[in-house]
1. Hey, distance in nm of label points 7 Å out along Cα→Cβ at positions 372 and 620 derived from one of 1, 2 reads 2.4; which structure?
2. Compare FRET efficiency 1/(1 + (r/R0)^6) of positions 444 and 500 (r between Cβ atoms, R0 = 35 Å, to 0.05) across structures 1, 2 and report the one with the greatest value.
3. One of 1, 2 was used to calculate semi-axes √(5λ) of the Cα gyration tensor in Å, for residues 60-227 alone, giving 26, 24, 18; which?
4. Determine which structure produced the value 0.90 for FRET efficiency 1/(1 + (r/R0)^6) of positions 428 and 484 (r between Cβ atoms, R0 = 25 Å, to 0.05), calculated from the coordinates; the candidates are 1, 2.
5. Can you tell which of 1, 2 yields 19 when relative contact order in percent (Cα under 8 Å, 6 or more apart) is derived from it?
6. If helix-only ellipticity at 222 nm (-39500 (n - 2.57) for each DSSP H run of 4 or more, over all residues; to 500) comes out at -5000 when worked out from the coordinates, which of 1, 2 was used?
7. Quick check on the output: 46, 18, 13 is Cα extents along the principal axes in Å, for residues 548-595 alone, derived from one of 1, 2. Which one produced it?
8. Please compute mean projected area of the Cα convex hull in nm² for structures 1, 2 and give me the label with the greatest value.
Structure 1
Amino acid sequence: MRTFQSLYLAVLLAVVSVANAALVDDILSAITGAATCAACHTFLVPLKVLAAFGDKPFTNTLKVICKALNVVDDDICDGAVALQAPAVAHDLRNINPLGQTATKLCDSLLGLCQQPPVNPYTVPFPKPAPTSYTKPEAGKKPPFQVVHFSDVHIDRKYAVGSEATCTKPMCCRTYADQVGLAITNPAKAMGMRNCDTPTTLVHNFLSSIGANNNFSIFTGDLVEGALWLVNQAEVTSDIKEFNSELATLPHVKVYPTLGNHEASPSNQFPRQQTKAYSAQWVFDTLSAGWEPLVGQPAAQQAKTKSGSYSVVVPGQNLRILSINTVYWYKANFWMYDDNNQFPDPNGILEFAVSQLQAAEDAGQRVWIIAHMPPNRYDTLYDQSHYFDQVINRYKHIISGQFYGHSHQDQFGIHYSDYNNRNVDTAVSNAWIAPSITPRTSNPGFKVYDVDPDTYEIMDAKVYRADLNDPNFQTSPNWALSYSARETYGSMLSEPWPATSPLDAKFWHRVTEVFDTNRAAFDIYQGFRKGPGSDVEPITCADDDCWKNTICQLRAMNAQYACLKSTPGLNVRRRDENTTDTISPVHSDSECAGPGIGQVFHVLPEKKDDVDWEAIRAEIDAIIKEAEAEAAAATDTSTD
């Protein structure tokens, strides 16, 4: 008697035997027609049929497409697609290719769809907000200092003397396809452009954190960016080694959070409802490494709450709430494997609410730390909107929010009314730290002057090390770049009181200056990556860019950020014979790394440059091989 599996294989074989040629035509037709959101949905239909064969033919077909686009080296296509395509195949096997989830997948995968309007959902709160609240008065005592660093991206395989101007998105490594090639720009000891962070620079930075700092916060991404080569064993090893380095610092306490690179495949954190794969190994590894840093109760929370935890700083009336915002990340393909919409993947919001309520009940102030700020084009609108509800409910006890991910020095503002964004409706602000990796900017970090009563930020000083300094490769100089209070406070028409924190109202006033003073706005733009003769600055070529950038600063609820999804390349590939680069469309997208979404975003623009008929035979062969394997499996199951 035939088993259910053998019957399924027999039916699948019969269908594909008839439709094999048509499926190849459908795939090619969908590729060449990929220009609109509707066309992207059309593209998903034959891919769903292909995914029904299993991960192997689906992955191999996407490898063919990736290589045909010729925007990254073939080994990146082979590695990145092999790692991430199975999640996309899983998605397509489980969703309607014409539904809302598919629209979100089209946005993430090709940039051809805009995110759907936010699905109505009201976050449940244990208690209503208090009718009155008396906040402690700031400025009565001298502040203490806290260091905020992010995106260290340590490359444990960084090779001094290797090529620093290579064809990969990340260089300064000994790649198999470059062995024997002449070295034109040898990697130096402390780090180079186009490369992630050598351990020498990380150790130098950690030793530079002075003992006068009360504690530090690390907002994620410790794993390097050669994501097409990263596997679970390497991520596990990297997490353990970095946490060990943090735990053995004799002079500083560090409170960490996790980033999108702390997984393999990168960015991929399945929901608890997803049975095909689990990221629990990440949380287990982090929990063990974080226990010396945050204590056993918080480490246990990280293990059971998908990497999130809460801890009260010893000797302070401050609760640090660390949350995993990668569950709100568009590049996390596991978010698209169900037609139902899940407002709170893995209960991150629920956990945040429980800890904020505990803080409110105990009369504590709160800092929220996370990797990905929820005001970016790569944030899922639903989750950003629901999180904004949480911020507005507990705004009276939240003294600060701290993020990384963009690799840039930035800020963002929450409002109680996004239709009337003004100084009166500004309720909370985010501090976004630059990166330690010198990949595209001078490495930097922030030092906050913190009021000991309100735990609000009285000033933020940014320190950077200049790669062009003659002494950088032997002794980096972490020099003061600017003071936020001095620089931005001096722009305001009225002096900002010395006893007032740099809160959401302060930053809204700063954006009002940006609105009318392009020179002031350009100062902010220049600080995003920091100065440097070889640093490509963030600039706005027209007024639309100027106004949209200000709009994003005023939109910690991402649906109001004036950002449109567009197809386009946002990974870098250097021609083997030049130092020219293909400029990324999204200048702050480098944290995602070279994955399917980053490569396939170029498909709508590059599809007309590819001779798809020439690769028809490759796709046809893949499908015929899948057909043969299905036939063999059917024969075996019926013997």
Structure 2
Amino acid sequence: MKFYTTYVTAIFVCISTFVFAQETQVAAFLIPQELKEDANAVIRNESTIVTISAVDEMTVKVSKTITILNKLGNDYIGASVGYDDDTKILSVNAEIYDAFGTRIKKFRKKDFLDFSAVSGGTLYSDNRVKELQYTPTKYPYTVKFNYEYRTSSTGFIPSWYPIHGYYLGVEKSVYRIMNPSKVELRQKENNFEGFAIENRSTIGLISYEMKNQKPVEYERSTKYRFNIFPFLKVAPNDFTLKGVQGKASNWKEFGQWVNAKLLKGADQLDPATISKVKGMVSHTDDPIEKAKIVYEYMQNKTRYISVQIGIGGWKPIAANQVDKVGYGDCKGLTNYTKALLDVVGVKSYYTIVYASRKRNIDKDFTSLQGNHAILNIPNDGEDIWLECTSQTKPFGFLGDFTDDRDVLVITPEGGVIKHTPAYLNEANLQHMKAEIQLDVMGNAKGTVNIVSKGIKYDTKYRIESFSKKDKEKYYKTNFWDYNNNLNIASIDIKNNKDSIVFLEKVTVAIENYASVQQGAYLFRVNMFNKNGYVPKRYRKRNNPLKVSRGYKDIDEFTIKLPEGYQLEAKPTDIVLEKKFGVYKVNFTKVDDSTIIYKRELFIKAGTYPKEDYKPYRSFRKKIAKYDGLRLSLIKKT
């Protein structure tokens, strides 16, 4: 009898242990401490299983369990799945667990919000999303999210991104592609070195696994995370996109597919438009002048609206349709501009690019890439590039949206990788000259003339379209926000689109600019271009230092001293020369009542070893210090 009781008790303990284990496998206390340290969330277990059954059939099954440790971790839930006319969601569900692993909520497919996958600025799209929306009341908590979908479009095989962002620990992440169809696949590992990744692939199976990856700390002034975190890309040589089959083992073949399936027949224009455009350029034989006229015509006639239809959002709407309605997305407007240039005999090429955050089309890995379209005009080795979605950009100016990156140019012979022009270093110039008058009460008046080029131009040219009130706000709360009691008397702006130069003439008054006490007169000499940026301090730097673009500022301020005052002592000139750039300050005493302050700041673009971060920070710290330099005046005797 005693044995029986012990046996039953033992069974009960085993069962209880098993049940408890099942309930607590997601408990937050089970996460290894090293994965929680400095983490906002921890992926407990994530798997992506892709099955390619045919060239036009793919099933994707995703299961993710993630523990959210604090409010900042909510961004990593990612509990959403997209679908469209080509993609069917087979299942989707989610469960929420508290800190101890007890389930507190369950969501079925009907409980997910269903909405358009694109913004309100999109005119047409069949892309939709089912998304879980949950508001936590306590931290930590855990989300189990599962979904499966089937699609006939195999052009976009999901990539593997085991680390979704900074301050995210990963217990386990698995990625597998099963290929019973034996479609030929290519794969490329990116940034794998230094991460806990194991390749378990065999014949017919692509398999990778990450285990026990500590959170990665975010560091400023470094490479984009796309160039830091590991990811795996996979692409088929034969694919289907929205029912259209393609073949692309190299960029030449891919370009031929784009020409044949996306662009062919989309360049037709009505006879009236053809006649009108030819008439506009009849006075010139210069192809560049023709292109400028056509570009300006396109800018004045059209506006940008996102359109996400046509072979998965890849096929542009027809040129004659854009001409008729006066709007289009980047694809439609680029194709429309190309069609107009064809009419006047100017050769141009549709071009695929990654826009906004600088990212290259991977020239070594052919696949469906890019998120934007621009236009390339070959010009005897000096290519001209047109941003066709902007109504205000100058002809041939890309700005920071698509500059300095590898792009795919679609020529009649196929795809060709080219590089867009870079706006670097001295090309990004701001030249400022000011006439300043100080009075005995400590007030200042001045007229400031500014010439801006390159990316400096790009950050300013939109000011031209601002209202008077918004222009004043820009100078008071943005450009010169460090000057209290600033009043704008007048603003005169000229946007020279031909030379791509932005000119500003601003007349200002600043009350109580200087400190005046018992005959002592103290004021900051750099009144209009103070740079106070000091990089964040890191005890241990892990990533290289990245200085993007670079720039050059040249300043010359002529300062009239208040009546009855003189400079107490001429400041020492300053010269800082480092590998990162140059900082120079020079003072000239014109006469007893006039001084000239000259300043030059050059920051050099580049990627530097992590060991250079500390001296770079020291360099910027000294610049900030000297830019805050105050001059002392004394009363004349």
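1. Values: 1: 4.0; 2: 2.4.
Traced to structure 2.
2. Answer by largest value of FRET efficiency 1/(1 + (r/R0)^6) of positions 444 and 500 (r between Cβ atoms, R0 = 35 Å, to 0.05): 1.
3. Source structure: 2.
4. Numbers: 1: 0.90; 2: 0.30.
This value belongs to structure 1.
5. Working: 1: 19; 2: 10.
Label of the originating structure: 1.
6. Details: 1: -12000; 2: -5000.
It must be structure 2, since only it matches.
7. Source structure: 2.
8. Once mean projected area of the Cα convex hull in nm² is worked out for each structure, 2 has the highest.
Every number here is computed from the coordinates shown, using simple stated rules; none is lab data. No experiment lies behind these values; they were computed from the predicted model shown. Cβ atoms are built from the backbone, for glycine too; each structure is taken alone.
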